[in-house]
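Right after this note come the structures.
Any read-out appearing in this document is the output of simple, stated calculations on the displayed coordinates, not a laboratory observation. Since the model is a prediction, treat every value here as computed from it, not as a measurement. Cβ atoms are built from the backbone, for glycine too; each structure is taken alone.
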Structure 1
């Protein structure tokens, strides 16, 4: 009798915990763009998206994101530039190996969703809000951040490196 009760409790715990979604790391990525020398745009990717996602369209009050991307995975298709971006004057990946976002609130809009949370980048955590969509196991978000707000590339003027980083997240779930 005791075993049946224990198995029943475990079964319900599994059902409750199964509401969370698993990130498909093989498909998920973060794309970014930033101006360089005011004449071209540098594009790149970050991979290794991991963390917890619990998205319940019918009850957004229980939904949350707590995800990180591997800062060392930065790829601009230029090995020398990528190594430089990992150094202390940019991402300083030896001290800050992850870029993380933790949601505080999620709301439905007419055409998508809106999330408020905190972005931790380069040892600085700041509030951020942005829209996202969810369709067919894909979360997609696009927003801009100011690199100097996060202490990135402070020794490089706005002529060398643009002020704004445009970010596009593609997070697939299994």
Structure 2
């Protein structure tokens, strides 16, 4: 699976976008799982309280989006992406809520169990098996939006995060 990802994903050094997020995957119990975080509730934030990937907007001092994601993930979770295996980037994706906010998902392979220290921008995290995601597709209404989601108990993964996960699963499911 990892070799398939490496073959299909691309380098991200020359890509420009408003923000970047990290899709951290690790092998667990004959499957792979990915890290999702819950964003804190913040007035005026369209992604307030949502399940998402760690990451954030590009800062003026970030030379590349890899710099952005390394900085953001360290700030939000305490995870040092420089110690992980870089796989590559999915296509840049656009938010339907804020179409001018394009986001680059960057995939990393994590081996082992990381210590995660959430900063105040996040309230929770969970590792989700890709098999569980595949089996949890449904439709739902979220924040005046209705469409396909992953529903994992009380957690609903929708919008941009859903699009990113769906693209990752499409690539992994190709023969």
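Could you tell me which structure in 1, 2 was used to calculate distance in nm of label points 7 Å out along Cα→Cβ at positions 75 and 155 as 2.3? Intermediate results must be reported in sequence, preceding the final value.
Details: 1: 2.9; 2: 2.3.
Computing distance in nm of label points 7 Å out along Cα→Cβ at positions 75 and 155 on every structure in 1, 2 gives 2.3 only for 2.
As an exercise: FRET efficiency 1/(1 + (r/R0)^6) of positions 115 and 139 (r between Cβ atoms, R0 = 35 Å, to 0.05), calculated from one structure in 1, 2, equals 0.45. Which structure is it? Spell out each step's value before the answer.
Values: 1: 1.00; 2: 0.45.
Derived from 2, not from the others.
Can you rank 1, 2 by mean count of other Cβ atoms within 10 Å over residues 51-58 and just name the one with the largest value?
On the way: 1: 13.8; 2: 21.4.
Between 1, 2, the highest calculated value is found for 2.
Computing relative contact order in percent (Cα under 8 Å, 6 or more apart) gives 23 for which of 1, 2? Can you show the working numbers first?
On the way: 1: 23; 2: 27.
It was calculated from structure 1.
I have -7000 for helix-only ellipticity at 222 nm (-39500 (n - 2.57) for each DSSP H run of 4 or more, over all residues; to 500), calculated from one of the structures 1, 2. Which structure is it? Show your work: numbers first, answer last.
Details: 1: -4000; 2: -7000.
Source structure: 2.
Consider the structures 1, 2: one of them gives 61 for percent of Cα pairs over 19 Å apart as calculated from the coordinates. Say which.
Here the read-out was taken from 1.
I have 0.50 for FRET efficiency 1/(1 + (r/R0)^6) of positions 35 and 59 (r between Cβ atoms, R0 = 41 Å, to 0.05), calculated from one of the structures 1, 2. Which structure is it? Display every interim value, and only then the final one.
Details: 1: 0.50; 2: 1.00.
Among 1, 2, the structure yielding 0.50 for FRET efficiency 1/(1 + (r/R0)^6) of positions 35 and 59 (r between Cβ atoms, R0 = 41 Å, to 0.05) is 1.
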